[in-house]
Structure 1
Amino acid sequence: MPLDATLTEIAKIVTESMAPVAFAGMSLFDDDGRPTTAIFTDPESPEIDAAQYAAGSGPCLDAWHRGEQVVIHDIADPDAPYVEFRAAAFAHGIRSTLSLPLLIESGSVGALNLYATRKEAFRGQDREIAEELAAVAGALIANSLAYWGAFETTEHLQAALHSRSVIEQAKGILMAETPGLGAEGAFETLKAASQRENTKLREIAARIVDRRS
């Protein structure tokens, strides 16, 4: 399984194994070396994170750069840090967050970010589960770096994440143009076109996105 798909599965496992978690995301570098929410279980995650990337300050960024956990127990607490991030999170119904660094031997390569719709959601056993899964994600990235080499792996991961982004955009376009069509149906439509035309799925998706543009 490709690395980006494996990381996405880990994010899904977090949301399924931790009752308080509404959705999860992972912050990594994009093609231009800027932080982005490359892995996510719900599109609300990158929408919220965009506020901290724009401000240059937020729990995900601090967890990444410091290599330590950052928790916000109550998004509505006026004394809590990260004003821009908290405002964006609150607008999406989020009341508490937990960010954990994705650690490899040489340092941190990103952050696993968890979002809950109730305050004080991340304590005790739930945080231990999150720590274990963040460690698994870090180990997978470290193993991939060791196997392919840092430069090649970065290019491979960025290409895979870009392909996923294009596919998600194409799915959204198909869903908007076809009343009643869900995410699974949109993906099946893309797959059918890929098989019918003997063309890679990401190329079919790119064609749809380019047409809309």
Structure 2
Amino acid sequence: MKYGKKDKKLKIALSKGRILDEELSLLQKGGIYIKFDERELSCETENFKFWLIKPHDVPTWVESGVVDLGIVGLDVIRETRKDILELMNLEIGKCRLSLACREEDIKSIEQKNKKIYIATKFPNLTKEYASKFFHDFEIIHLQGSVEVAPQVGLAQFIVDLVSTGKTLKENNLVEVKILMQSSAYLIANRTSFIIKYEDIENFLKIMYKTCGRNTYLFS
């Protein structure tokens, strides 16, 4: 990707949804005040241009170089498996990826001869973890309403993000196993990290100071 005058501003993708308020609060603590107008997907400051996009698209935007940086959950990073740099754990949007089911289906884990159906928005991670628990399973990839799958007979188990567990309880589901802990990370495009190193380093310093850290490391 070519970088010219029009690319001087650092371009950053923010995740829509449940962690947006925490993202905006974190930026505000660092002295970066932004507001998206109704139905607008981008906004600009003197030094930055921010995009508001769906979480699962953030790693793709960052990998392609459409944006230089992105903020997205570790669960999405591991699921999409894009070639990006993980710069910093921002310690916001904390949740866990868990295996859940109706209480009467818990014993299905021990039934090796029974085929198990698992509904999830995270097919790659689910396949990785399910192979440790189930001998014969099939993953049903859904985009939403995963927690309803056991009620309608689509699947016995689900793999989904859990924060308080309220949604599981409302759908008569119990958390069987925690597969991974997740929180929002700052990620970078590899080329941008070289070409815009100084700008990215300055932004990182703001984030580290905002998060109460004195040193920073790149992973």
Structure 3
Amino acid sequence: MNEKLLEFLLKKNALKFGQFKLKSGRDSPYFFSTGTLDDGESLSMVGDAYAQLLVENDIEFDAILGPAYKGIPLAVSTAQALFEKHGRNARLIYDRKEEKAHGVEGERFFVGNLMRGDRLLMVDDVMTTGYTKFAMLDKLKRMRMELSVPALLILLDRQEVDEKGGSALQELERRGVHTYPVFTVSEIFDYLLEREVDGKVYVKQEQYDAFKAYQKEYGVKK
């Protein structure tokens, strides 16, 4: 557990507890968004955590891929931390939301030196249904450049099933993508239960019970 980073996410209100209506229509007992991680300190801390995850798991790749839009600053901070803290200089790729109609042909859909046969390390913020990740895999396949994504780094795994009851992580694994989360939501709730952080208890027993009920309904079944 990266306690320092978790406490920082709480301070930045990237992680909140209460009752929140999600885009999926689900009523969640917590809310997570990297939109508040909007400064140099935030990106530096997240980049360090991602780079450390890479090194600890000895992940092999050729370039870092940041899906637009939230994945782009995360990929940049990861590449910088990887170079500054671990001495590895990695290429950086990110995609365009809209096709570029002029300029270099190779940059119609992606920015960066994308090469045939690249093993791409995808970096994103959170895993819920995984739809954006699957869309990226399809986009790469359409490039017809023999590209692969052996690994995905995320900050938080919500450990939820999609509307059809499927597991995004299991489907990604089936497609050859192994996911490495900095945190899972279960370990966060377990860690914070009745624990005081900077004079505040974020998860009391009532909130913990609400989370367990939510996971029973929407969580991935082991």
**Asked** helix-only ellipticity at 222 nm (-39500 (n - 2.57) for each DSSP H run of 4 or more, over all residues; to 500) computed as -8000: which structure among 1, 2, 3?
**Response** 2
**Asked** Which one of 1, 2, 3 has distance in nm of label points 7 Å out along Cα→Cβ at positions 179 and 195, as calculated from the coordinates, equal to 2.2?
**Response** 3
**Request:** Have a look at 1, 2, 3 and say which one yields 0.10 for FRET efficiency 1/(1 + (r/R0)^6) of positions 67 and 187 (r between Cβ atoms, R0 = 25 Å, to 0.05), as calculated.
**Result:** 1
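Since every read-out is calculated from the coordinates, none of them should be taken as a lab result. Just so we're clear, the structure is a prediction, and the values are computed from it rather than from any experiment. Cβ atoms are built from the backbone, for glycine too; each structure is taken alone.
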